[in-house]
Structure I
Amino acid sequence: MKILRTRLLIALGLWAVLCSGCHEVLPAGPQTAKLAYPSAKKDSTVDIYHGTKVPDPYRWLEEPDSPDTQAWVAKQNKLTSNFLASVPAREKIKARLTALMDYPRYSAPSRQANRYFFWKNDGLQNQSVLYTQETLDGEPSIVINPNLLSKDGTAALTTTAVSKDGRILAYGVSQSGSDEQQVKIRTIDSGTDYNETLKWCRFTRIAWKHDGTGFFFNRFPDPNTVSAEDRTNYNRVYWHKLGTPQSADTLIYERPDNKELGFNPSVTEDGKFLILNVYHGTDTRNRIYYREVESPAPFTKLLDKADAQYDFIGNAGPVFYFNTNLAAPRGRIIAIDIDNPDPANRRTILPQTDDVIDYVALINNHFVVAYMHDVHHQLKIYDLQGAFVREIPLPTLGTVRGVSGKQNDTEMFFSFTSYLFPGTSYRYDFKTQKLTVFQRPKIDFDPAKYETKQVFCRSKDGTRVPIFITHSRDLELNGDNPTLLYGYGGFNIDIKPSFSVSVVNWLENGGAYAVANMRGGGEYGEAWHQAGMLDKKQNVFDDFIAAAEWLIENRYTNSKKLAIRGGSNGGLLVAACMLQRPDLYGAVLCQVPVADMLRYHKFTVGRYWIPEYGNAEADEEMFKVLYAYSPLHNVKAGGEYPPILVTSADTDDRVVPSHAKKFVATLQAKAAGKNPILLRVETKAGHGRGKPISKTIEEQADICAFLFKTLRVETE
């Protein structure tokens, strides 16, 4: 599977997209008067970057707990709430979203020893529940229900690991959307927890020793032992023995000489080796170290050049298998015999093809390979020598998720989804080669009325850029359809087809939904990623702008009916595109954005993103690049901008909310015209992961109300 570091900046927008679903006519016509925005004081803060003076008058908004910041945010939230409450259809939007969301949803099961484990949400539960059952048709029982961990549903399970014998669960709990985790341990049969709690965990991976006596895990130092700026440095790997306090944990590995390295431990399926994935922020190039689980010897640095991405697949004795982009930007499978590790002895098992290897699993002593062909999956099976065995037919153009199975298993499970295909879990039998549905959701929606197509536009420099478009089969290409365009474009993250009831709600009201797959993502491999990072970031904006122009030129919509949306790195995307081409959009949804490109690396885990964005302080050339597109620094005084709703959350410790606050304050102070500039700051919520369903529905209802009002969407 793709390694953890590439997922550190996954945005809220990758899980839920927009909404609609009411039956009223909204007031038409332009905004009649400019909103009275809360006053934001300006101070005299000026930074100097390589001789250039850069004012930062809203620096005080970086202090989230100051009375001035809190008072200003409260006024902004009230302004936004009043604006959205004026939309008559908002409550019907919310009701339809609630009805659509109220259906049972299952993950694909996975097996550990003699038990199957899976997640289920009855429909409107704030958090999904972990179940187990001994046979596929057996009676499920609850392992842990995170809805009981908090009254308001804001406690979420953000990592889980079951012991080899299936008896014990280690699980990480995050509060209010934070990336911080506390790891607890539960005996599954009794439902009781051990006494110990492991703290200072973030992006933690848990690797059980096969005898069940404990596990390896990575964590950060006690924050009281390091400076504030080092609280996400000095990652370490520890051994935790069951039934002992955290203070008794044994330090397994650290690198005080390189404090920015992170480590994810895993134990090979044969139980013999402890593998360390060694990473530096979100840099896709990683390192691989290993040692025998029972050995006190130092780790062997098998791959230590950080010259490519190496995803460990599994092993057959001393032969380690990797999916790597070394000399293969779209991926290949290689074998390294650790007894003869010289590069000259490495074997290519599966060479690079025209399609991208998204991920690989080792099941039934075969490689199960998920290829991306023009950003949708093909699932193929190869033997351990790389010979093609068969392709598993998929229901439609879409995405395979959650592939599970062990090296010697004769069955595997996975989920499949697409824009018009709710997540459905499947079982594949290697003996019979039969694919069967394991769990199919039932939802109040008829996909036959809609269609998804893939088209391609040309970017400014001629690059071919894919766009998925989903809409009613009866849609007229009259140039006047409300259309929502989503994008991300960064961190080697690929945006594949997926199902969202929010999108369904949008479609039901005549909207078209489009997703552009820009450079910067991983849709076409590492070369595609590198073409949209660092000093080539403008390519991403050009690709997105080209997609917007294509939708207009091909009469799906017009500039007054086209809305754009993105979150996190995608929030940066839509903010930059709005500032560069304000004439092109009728509304902008900018969620949890990275907006201050000169100071982003100074907050929480922002320094992880330096390999992707660059550092304005350390590199004069990168300062010029970042300063040229940084949303905070490119708002023009007197500029005419489309309506924009910027969302954030008070406990977001990935992209801190000061990005959104400073950007909105700047827009409100400088922009001309009457179009609304709104800020919505959620309470007891983070970057998106683990957000309870109740908060998600409220947020999506607000987003839809904003869209309907600003795009003048009329409903029956």
Structure II
Amino acid sequence: MLWSRRVLPLVIALLVLMGSAQVFAAPMTATQLLDIEQVRTADLSPDGKLAAYTVSQNRSLDDPAGGAWSRLYVVELATGKIRPFVVGDVSVSSVRFTPNGEFLSFTLTRGEEAKKQVWVMPVDGGEAQVATDSPTGIGAYAWGPDGSTLYYIDTDAPSDDEKALKKKGFNLSHFEENLKHRSIRQVAFTWGQKPGESTALVEGMAAWSVKASPDGKWLVFGASERNLIDSKYVFQDVYRLNLASGQYDLIIDLPGKLGGYAISPDSKSLAWTGAATQQDHSTSSLFLCDLDGGNSANLTPEKFEGHIRSVAWRDNKTLLYQSDEGVFPKLSLQSVKKRTPSRQIALDSFATGVMVGMPSSHAGVKNMVLVGHNGTTPRELYLWQGKKDLKRLTHHNPELAEIDLGEQRVVKWAARDGLEIEGILMLPVGYKGGTFPLIVHVHGGPESNHTNGWLSRYSTPGQVQCGKGYGMLLPNYRGSTGRGLDFAMASYGDPGGKEFDDVVDGVDHLIAEGMVDADRVGVMGGSYGGYATNWLTTYYSERIAAGVAFVAVSDLVSKRFLTNIPYEDEYVHIGVPVRESWDLMLERSPIKYAEKSKTPLLILHGNRDHRVHFSQSQEMFRAMKMAGHPAVRLIYYPGEGHGNTKRFGRADFLNRSMAWFDHYLIDGNAWDGPMPALDISEELGLLAD
């Protein structure tokens, strides 16, 4: 920053007056990124006067190991006054106002040996009261319309014989056998009284979600036959339970994935989001039916170039839904009168500059609250009254005003077959022209997409990288969501094909524009983005100077047999069993091209990952090592699964990956020379007194 001779004395005087006040901004550090607070969830009171919301922040390295803290706050919408509700070293989730608005409920694990339960507090504050007594811990829950009954899901408890055998050391783990059901139970709630005996309503299957009808006569729930994540993804259907008789029946036989659902205020209709077909890999479409499942209609606009995610009722005749469309989400209204698509856009993130999530709302109530973000502002709480304007209610992370951020812009390019691809480009801090080293971050899924919002987190450290002189490209390659079914299906049965060519074509576009140094391009990504990283650092090795693969796929054959979602992988990605696709799956496995690689590759994985089994990373490491590769390193994170949840794992990933890229892209070290230091404990501050 340059100062004129006239301005400089004034600045010095101001510094003297302000003492230690910081005037000069600096780029974002890894620690600052990990310390950011973000609003995660919000719920609106029935009268529309209050909003409850949770704020997430990573633990410090000095805290007990665990996931991020999640604290609960309440804001008065008329005044903006915020009250801390449940704060400190807590992890609050599933926040709900009771139907009469007198209480606020949430799930919380309180105590070292405790299980997660529903807790309730008066909205005016006070001591929390436990409302459930589940021996295995609460999953989803819902209030009955009068607030006197809680419906909740928990896993069936072990039998007495199983407990006795475990005490004697016979603690066998039966792989996908002897699965415990996820039952729906009800329990009466009275403030000031301990939870009574619960009653089972649905047993013998795996329930995943539950909602009560406003008239108090029905429960609607999503369930599958078996308690497996794969079954939740691809074999889940929707049922209706008669609370008077206790009988339930199937009302929606889904062809593919279920998103969310909502019961109309008059309890006559059900709206839901889900996949259009079994092959559709994501929640894409909007549907409507009577509460008994009859009169079903697809309300998705014809040839819709987006993915519909969530839905709610504004009144008995109108739906509100949120959709991803390119890099700018939208909120839309839909009449149900004629049961035909009749979309009216109510809020466009392109116009507001805020990427919006689905609002929390109540039929007939004007106020709504939602979580939004943009390229310079992490997730905050906003008030929306159905018009074009948003009112920001929370203001976390004031330190961002003193941090220089890289510019963020939407970029588009033509793939080699002419298809237009879109992505987000983050520029080095203070960029004025010329070439820069580029790190490509490939998102996972591929049923996912980047929006033009706050994109920096531990595994996508965009602004930290921008502060060190890098640019970051985040491409929405074909197969991504947000561009409609045709675009999403463009990679079906073609793993590692045109979808990853799109990524290379995006890099070539930026090189041709004179922005990127072709000799200093790195790539990183997790899960399917890790698959892309492994592919680009082997098959396209001559184009990539360094890579960081996180929880990554390396062998499509063994991945199918080791993942906990094998049928999801088969039905929505490749379309055929392994026995019918040996050649294709081997051809598109990065391990086949290990001997081609001259790209330094850092491989990072949690040793409890069952989505992409951690042995996938060992396969990649071993294939490259036995091909004579001198610059491959594998790090396992103990206790972590498909992504790091603990502060140490996140800090190590961020700092270790940055050191890897610095070593090869900034310092220009040769791929066949010494690797970066293995021990980074000093950088993490672990050895400080």
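When FRET efficiency 1/(1 + (r/R0)^6) of positions 62 and 670 (r between Cβ atoms, R0 = 25 Å, to 0.05) is calculated for each of I, II, the greatest value falls to I.
With mean projected area of the Cα convex hull in nm² derived from the coordinates and found to be 33.8, which of I, II does the value describe? Source structure: II.
Computed over structures I, II, relative contact order in percent (Cα under 8 Å, 6 or more apart) reaches its largest value in I.
Values in this text are rule-based calculations from the coordinates and carry no lab data. All values derive from a computational prediction rather than experimental measurement. Cβ atoms are built from the backbone, for glycine too; each structure is taken alone.
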